[in-house]
Structure I
Amino acid sequence: MRPLVLAIAFIIGCFPAYSCTFRFGNEISFRPFIELQDNNWQGLTVELLQMLVQDVGCALEFIPSPWLRSLRLIEQGELDVLTHLTYNHERAARFAFIGPHHLESIYLVAVADAFPGVSSIGQLSSKGAGFIALLNGAYYGQELDAMMKHKRTQEFFIAIVSNQDKLLLLANGRVQGGNG
């Protein structure tokens, strides 16, 4: 399991003294953490962030955005909060990580028989028989990151902009696997 940490960038100098709203970059659906139902945001992450901002007397503004765009927006000062941002050294140089908000494991979810005998990331290059959809801009660890950059194996990975895209591609047979 890898701890995911809550990345918060405070742009204090940009806010007037009377303003206290945190802009949260989020996808529309990332169950059970974030989901828009009947024009109301719900989920574990939503509840956690709402409690945190209420404790400091502030408000939370939801800014629906694909993941890679959210990363760019927080760097440009257009967002204040991102969650589910996996820690690595490159990101630590760009973002303030305040601590883990939950632990999770990421699995390869695949069509039956698409990846026979695969039980580790390293086996994907030799035993894989399909395409894998991964969220554009996400970090899945050093080993998978290296495979995604290697000329021989990078063609197996399809960059997607949202989790909804991954589910649609899997359901329609356009990819054979994705993270889950």
Structure II
Amino acid sequence: MKENELKILFRRVLLSGLAAKNIIADVEQGYQPTQQGINPQPTIFFYLIHNHRYGSPKRTDKYDRDNNVIIHTETQWWESQFQISAISHQDPQDITSLTAGDLVSAASTILQSERGLAELKEGGAGIYRITDVKTPYFKNDRDQSEQLPMFDITLTHKDIHVTETPTVESYSLNITGV
């Protein structure tokens, strides 16, 4: 599974889960080169922290008699760690609006739900670990203190490379004198 395929799957699972919970929020990859300013909508951000190769590649060779080729397959397990955070501007007068912490908790719940796990599995990924939610504060663009809750999630997936090698049709052995 390539990085962009994993990100698309991850975003799709979150959007599907938010819709099922009737939560209106955007899900965007953080640190995009074209993003200008902070999204006014409640938004869940995710970005890839790192990829970790797990173990050694599994290599298999299989003869395809119909096409007369050797099919060589290399399978490598990967652990990809993402960080999930959220921003939801708060109006102190509206105590019913979702906080950024609510959005992050919803994302964690969605990813660990049976439906979320099934969607990830169907897409070729699984969850290895979800960490605790951390809640640092920062000064926003209006000079107000704002929460930036976040957690890390590690997804497991395979990267599979397949190559075909034609078989030897014939060979001839020549012994010549020197």
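No value in this document is a laboratory result; all are computed from the given coordinates. Bear in mind the structure is a predicted one, so any value in this text is a computation, not a measurement.
Kindly point out which one of I, II the value 31, 13, 10 was derived from, the read-out being semi-axes √(5λ) of the Cα gyration tensor in Å, for residues 106-161 alone. Among I, II, the structure yielding 31, 13, 10 for semi-axes √(5λ) of the Cα gyration tensor in Å, for residues 106-161 alone is II.
With Kirkwood radius over Cα pairs in Å coming out at 19.3, pick the structure among I, II it was computed from. Computing Kirkwood radius over Cα pairs in Å on every structure in I, II gives 19.3 only for II.
Comparing structures I, II by mean projected area of the Cα convex hull in nm², for residues 58-145 alone, which one has the largest value? For this comparison of mean projected area of the Cα convex hull in nm², for residues 58-145 alone, the top structure is II.
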